[in-house]
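The numbers here are math on the coordinates, done by the rules we state, and not lab data. None of the values given here were measured: they were computed from a predicted structure. Cβ atoms are built from the backbone, for glycine too; each structure is taken alone.
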Structure I
Amino acid sequence: VARMDTDDIAKPDRFEKQIRVFQEHPELDVVGAWIDEFEETTSNIISTRKLPEVHDDICQFAKKRNPENHPVIMFRKQAVLAAGGYQHFPLFEDYYLWIRMLQNGAKFYNIQESLLYFRFSPAMFKRRGGLKYVTTELRFQNQLRNLGFITSSEYLYNVFIRVITRMMPNTLRAILYKKALRK
């Protein structure tokens, strides 16, 4: 199954490259890639969301941040179903699925190049902040701890960083996303 949002643009060779990885590595369950985030036109790339390549690095990265770019993901349906499929967890359905798949033994890989243009909007920063987002984020981090995916110290670190990020003004959060959390 290949995922993509309607307002994003797949690069011409996206599917060919992801399918080739699946053919060469039949043990894989999820194949992702980087994404180029753009405003207005694809010639205006403002950042690239890069992710770790190999499974073990992806597992470690997942303890702190979402290890996949959901709009460019390709996965084996049976691996998603074996982990219980997408479950209701507002704002975190995809991240929650990846964690459960990792815990269920699914194998992940990220192609080390951008295969999709992701339409980036300044409104994204507003959606990713505020008390409601903080509350949901705390519930999610607590769920990761309850699942045994993160330790109590990782939980405290994640909560500390996220509360600061979610409660800062949108303009500062925009700078943080564009400069520190990308590239």
Structure II
Amino acid sequence: MGKILVKKMDREQFMEHYNTLKDTLFESDHSYKLYELLSHEDKSKMESLRRERGAENIFRLFLAAFDDDKFIGWSWGFEEDSHTYYMCNSAVLPQYRRKGIYSQLLSETMEILQQRGYQKIYSRHCATNNSVLIPKLKAGFVITNMQLDDIFGVLIHLSYFTNPIRRKILDYRSGQLRPDEEIKEIFQI
């Protein structure tokens, strides 16, 4: 393994690489492609909704990891609103796992998103995807939800709050933290 390079790409460049590996890496996850099930009318309505909300103007981040010239992993996502970023999809080729590559992708992603000012960064993962769940929990993400989804099955939602007060409030709301003076002031208790 050579020096791993993580680089930011535009959507077109990224998709050229991503499309060569996505089916291989996700072939056994038992998900399906919603778009393939939709009628022409449903697809047309979805496209209209996307245009209405100005989806082409939202911030998207595409990071790719390379071992020399070999595409070995990625992370991509998009802005949901002015304070929330959704980390939509990440993966590293099996032979490159447990070498810190995903952590490097995660670190660079987080740095870019925090500099942009997002308050909350979240992702959803199959409940058995330990190769992503564990590094994210170690990086400070917390479990904020479980979901049963028709496309992906059982999902774990992980959230990272860049604002330490919001994270503290989450710990208080989950019962992990007794209300200190700051929490008492916020909730006027």
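Of the structures I, II, report the one carrying the highest value of distance in nm of label points 7 Å out along Cα→Cβ at positions 79 and 111.
Result for distance in nm of label points 7 Å out along Cα→Cβ at positions 79 and 111 over I, II: largest is II.
Check the numbers for relative contact order in percent (Cα under 8 Å, 6 or more apart) across I, II and tell me which is largest. The partial results should precede the final answer.
Working: I: 29; II: 17.
Going through I, II one by one, relative contact order in percent (Cα under 8 Å, 6 or more apart) peaks for structure I.
Taking distance in nm of label points 7 Å out along Cα→Cβ at positions 135 and 151 as the criterion, which structure among I, II has the greatest value? The partial results should precede the final answer.
Values: I: 3.2; II: 2.3.
When distance in nm of label points 7 Å out along Cα→Cβ at positions 135 and 151 is computed for each of I, II, structure I gives the biggest number.
With FRET efficiency 1/(1 + (r/R0)^6) of positions 7 and 175 (r between Cβ atoms, R0 = 25 Å, to 0.05) computed per structure, which member of I, II shows the largest figure? Intermediate values should be presented prior to the final figure.
Working: I: 0.55; II: 0.05.
Looking at the calculated values, the largest one is I.
For mean count of other Cβ atoms within 10 Å over residues 47-54, which of the structures I, II scores highest? Mind showing how you got there, number by number?
Values: I: 16.8; II: 9.8.
With respect to mean count of other Cβ atoms within 10 Å over residues 47-54, the highest-scoring structure among I, II is I.
With Cα Rg over 2.2 N^0.38 Å as the yardstick, tell me which of I, II scores highest.
Values: I: 1.02; II: 1.14.
That would be structure II.
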